[in-house]
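What follows is calculated from the coordinates using simple rules that are stated; it is not laboratory data. The shown structure was predicted, so the numbers you read here are calculated from the model rather than taken from an experiment. Cβ atoms are built from the backbone, for glycine too; each structure is taken alone.
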Structure P
Amino acid sequence: MSIYKVIGRPAAGSLIAEFLLTEAKQKYEFKYISPEECKETDFLKVQPFGKIPVLICPNGNSIFETMAITSHLVEQFPQLAPPKGSYERDLQWQYLSLMATSIYLGYHRQFYSHYYAPKEVSKEVGEIASDQREVGYAYLEKVLCPYLLGDKPMAVDFYLFMISRWDPNIKALTEDKPKLSEFIKNMRSHNSVVSVLNSHK
């Protein structure tokens with residue numbers, strides 16, 4: 001029987017696929033790929049930008065981009081999301097889009113500023129990205145209750161937990177965000193999160 005395969009690296013964007021597959025009680029194979037291997041021809045045929053993660057489905061189809069992977073897994077495993085047609089379902093996509101385009105991308109623009117601007121202004125690019133991330137986090141702080149869609153974690157919450165792990169100063173991020181701080185604490189002890197993170201030790 002074929003299973004999912006997650007191509008990525010520990011602590012990177014591939015965590016979302018691992019978190020959701022574990023939460024859905026699905027067996028999967030994790031395949032580590034180095035930055036150098038991402039530039040090889042065979043991988044570029046699957047992911048033209050040479051980035052991770054890539055999800056290989058049991059039928060052999062491949063999916064890249066974290067939003068696309070999250071969407072696929074939500075559709076395959078309904079327990080990961082609110083019911084179709086509900087307002088909460090719409091909010092899920094709203095929050096995921098906000099995180100993917102403002103917070104996730106903000107981290108990339110800060111840590112890899114040279115991809116977006118000449119070296120002499122890369123510091124300023126990083127500072128602007130940091131400011132934009134803060135707007136996104138401040139908004140999410142207002143809607144957490146204690147999770148983004150209510151009283152139990154769903155796919156969107158695993159996504160938020162993943163990106164929060166990339167912050168260079170989590171103490172500074174959460175010092176004026178008590179709900180986010182409590183959210184991170186709760187997610188850190190969630191069984192699926194613990195299982196995935198322990199698998200990479």
Structure Q
Amino acid sequence: MKFMLGTKGKMTQVFDEKGVVSAATIINAGPLTVTQVKTTEKDGYVGVQVGYGVMKENKVNKPQHEKPFRHVREFGRGLPAEALAKAGDKIEVDSFAPGDVVTVSAISKGKGFQGVVKRHGFHGGPRSHGQKNKERSPGSLSGAGRSGGRVVKNMRMGGRVGNDRITVKNLRILQVDAATNTLLISGAVPGRPGTLVEIVAA
């Protein structure tokens with residue numbers, strides 16, 4: 001199982017050997033440090049915990065001074081123990097190769113509170129005579145029949161948009177640069193530049 005953590009960079013274009021252009025996202029990935037290996041005897045399952053990114057020592061709690069990682073994640077749950085690395089090992093970007101199909105997960109951009117027109121695509125009220133500050137309102141929310149005079153669950157209303165964990169499948173690794181620890185992944189990746197990205201081979 002191949003996996004990697006990184007931060008999202010800018011988008012760019014990549015031309016293949018036939019001259020076909022593809023949109024791509026630059027990921028500043030790794031290296032990862034294996035901080036703990038989960039075993040069936042001790043933890044009840046098999047997995048590997050990795051750390052990514054280093055924090056300043058004065059910003060880390062005293063018990064974490066030995067491993068001042070900015071991000072800690074766990075991968076490989078359910079894999080056989082012989083397929084996992086050992087504590088202290090480094091995982092580099094060259095574990096991936098161009099052409100690998102990956103699944104990417106990240107937190108999408110937060111867009112704050114939005115109304116029903118932007119959040120759900122409502123058309124709004126008619127732009128006719130008599131409308132005043134009601135063009136983008138949701139309209140009736142409840143009635144005496146079906147809902148019994150109350151607002152039913154899952155009614156589409158205004159609310160918070162974005163800032164959700166999004167997973168995109170079937171993206172391809174276009175380029176791997178071990179010298180600069182960067183990956184070029186086809187298509188768009190959720191989040192803003194600097195967002196933590198989880199990459200797992202499909």
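Quick notes on this structure:
- Which of P, Q yields 0.75 [FRET efficiency 1/(1 + (r/R0)^6) of positions 48 and 88 (r between Cβ atoms, R0 = 41 Å, to 0.05), calculated]: P
- Source structure (of P, Q) for helix-only ellipticity at 222 nm (-39500 (n - 2.57) for each DSSP H run of 4 or more, over all residues; to 500), computed value -15000: P
- Source structure (of P, Q) for percent of Cα pairs over 25 Å apart, for residues 56-175 alone, computed value 60: Q
- FRET efficiency 1/(1 + (r/R0)^6) of positions 112 and 128 (r between Cβ atoms, R0 = 30 Å, to 0.05) - structure with the largest value, from P, Q: P
- Answer label among P, Q for the case where relative contact order in percent (Cα under 8 Å, 6 or more apart), calculated from the coordinates, equals 31: Q
- Identity of the structure behind 69, 51, 37 (criterion: Cα extents along the principal axes in Å, calculated), options P, Q: Q
- Structures P, Q, by distance in nm of label points 7 Å out along Cα→Cβ at positions 144 and 160: label with the highest value: Q
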